[in-house]
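What follows is a set of structures for review.
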Structure 1
Amino acid sequence: MNTPLALQLYTVRDDCARDFRATLQAVAGMGFDAVELAGLHGHEPERVRDWLDRAGLVACSAHAGVEDLDRNLEHQIALAHLFGYTRIVMPWTALRTRAEITGMLRTLARAAALLHGEGLALGYHNHEFEMDRWPDGGRILDLVLAETSLFLEPDLGWLWYAGEDPRAFLEHHATRCPLVHVKEFARRGQRSFCPVGAGGVGYADLLPFLDELGPEAIILEQDESPDQPPLEACAQSIDFVRAALRCESPTETA
């Protein structure tokens, strides 16, 4: 395996809200190398950084909404420097029309320029709706791809969910994708979240190819865990990923 494995902490948001430090320790114990931050759950940034250090984890990136990037950019810059990551990702938008998306991308481009001056980069994380076609045939994804000041954090699960070929997307856009999300669905077109390897995306073949591409991090995420506690789902996911990448997992060595 060439690529660090990270967990998007939105996956275990309820656990983090109850006991952030213990959750980070549990994540590290599964064999994750890093996390992608999704808020600090009311804790001081310095304290969370200390918990990460003690757990042996690094923050590879963080998600930040458009409003924070527009109105609180200095705070986002300070957090990035404190935690040591250089990549900030805008994770979701409720906007859908071409005019709305165009305006949002202008805001993101302004933020990206300011972040660049601080040695930081701004990315965009997709869901399924970016692949929906407007009446003229255009898509939100096309507008995002045209904004070259942004890198992409493709979510391979959402790409597959929307009918795209994740491998073909990576082959075409690999140079724009320093971070990649791995998400699983039991069935295409249904919000049937499940641990990686338990669904239909085809990660047994996709993960070795992704590892060869060598992104800065492969980031596991599961939006909801209806059938088991999120931490158990994370353990199942990372064990599958490590096996697919021919690694020895903590479960296998126990």
Structure 2
Amino acid sequence: MKYIATLLTFCFFACGSAPKPVQSKAQSVIDAAIKKHGGAKYENTKIGFDFRTRSFTFAHEGGRFTYTSEQVKDGQNIRSVLTNDSFERTVDGSAVELSEKEKTSFGNSVNSVIYFALLPYRLNDPAAHKTHKGSVKIKDDLYDAIEVRFSEEGGGTDHDDVFMYWVNTKTQTVDYLAYLFHVNKGGVRFRSAYNPRVIDGIRFQDYENYKAPIDTDLSALPAMYEAEKLTLLSKIELENITKLN
């Protein structure tokens, strides 16, 4: 999973009245979803939450981010801090010497939780390439299906994973998502959102997390979900979401 989230700024200089580039269907759907889930609120905020045995915070300010994770394990307080350009870990307040491989692994662990918590915010990262895969009905609501793949450059260690997001055409919310991953022998997951709530203008959701056979096409998952052919693995629940000063 990616952990450099700085967005590129594109500047266009032209003479006369050059035509504006046509925005793709996938891009317009994701832009609308990001706006609906938080929009500009994502850019300058600091929020904390608990997920399973760890407490997390994320802070965004002027293009910079700071993500933290803290937990007590074997009686020791382990704190991790990920920024745009560094990763550090302390145990009971003392810095831990880490290899580059460990920094990447631990940094990805922190980033992954916050990445999913903030969806669809970072789907406009430069390494994310979006394709509109048509429309589908799920439980009588119409959805735009958006496939997301990642460039090797800037796409992180898991750049070959494939994601699909189903965006409600009426509400512009991401109600379902799925992904194909390759680490640990690989797998396919489908998530159904529930318990939406808004904290400091940002929409947070919990998810039911389902498993499908590894050779399942992501586009087939909504029908399998409605037919109850997926296996419920877990629930992804964020607790104690709080705006921080």
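Since every read-out is calculated from the coordinates, none of them should be taken as a lab result. All values reported here derive from a predicted model rather than from experimental measurement. Cβ atoms are built from the backbone, for glycine too; each structure is taken alone.
Quick notes
- Distance in nm of label points 7 Å out along Cα→Cβ at positions 115 and 187 from the coordinates reads 1.6; which among 1, 2: 2
- Identity of the structure behind 0.95 (criterion: FRET efficiency 1/(1 + (r/R0)^6) of positions 51 and 195 (r between Cβ atoms, R0 = 25 Å, to 0.05), calculated), options 1, 2: 2
- Among 1, 2, which structure scores highest (criterion: mean count of other Cβ atoms within 10 Å over residues 131-138): 2
- Which entry (1, 2) yields the derived value 14.7, 48 for Rg and Dmax of the Cα atoms in Å, for residues 99-138 alone: 2
- Read-out distance in nm of label points 7 Å out along Cα→Cβ at positions 43 and 75, computed value 4.9, structure in 1, 2: 2
- Among candidates 1, 2, the computation of Cα extents along the principal axes in Å that gave 54, 40, 32 used structure 1.
- Given -4500 for helix-only ellipticity at 222 nm (-39500 (n - 2.57) for each DSSP H run of 4 or more, over all residues; to 500), calculated: source structure among 1, 2: 2
- Comparing Kirkwood radius over Cα pairs in Å, for residues 59-122 alone across structures 1, 2, the highest figure is found for 2.
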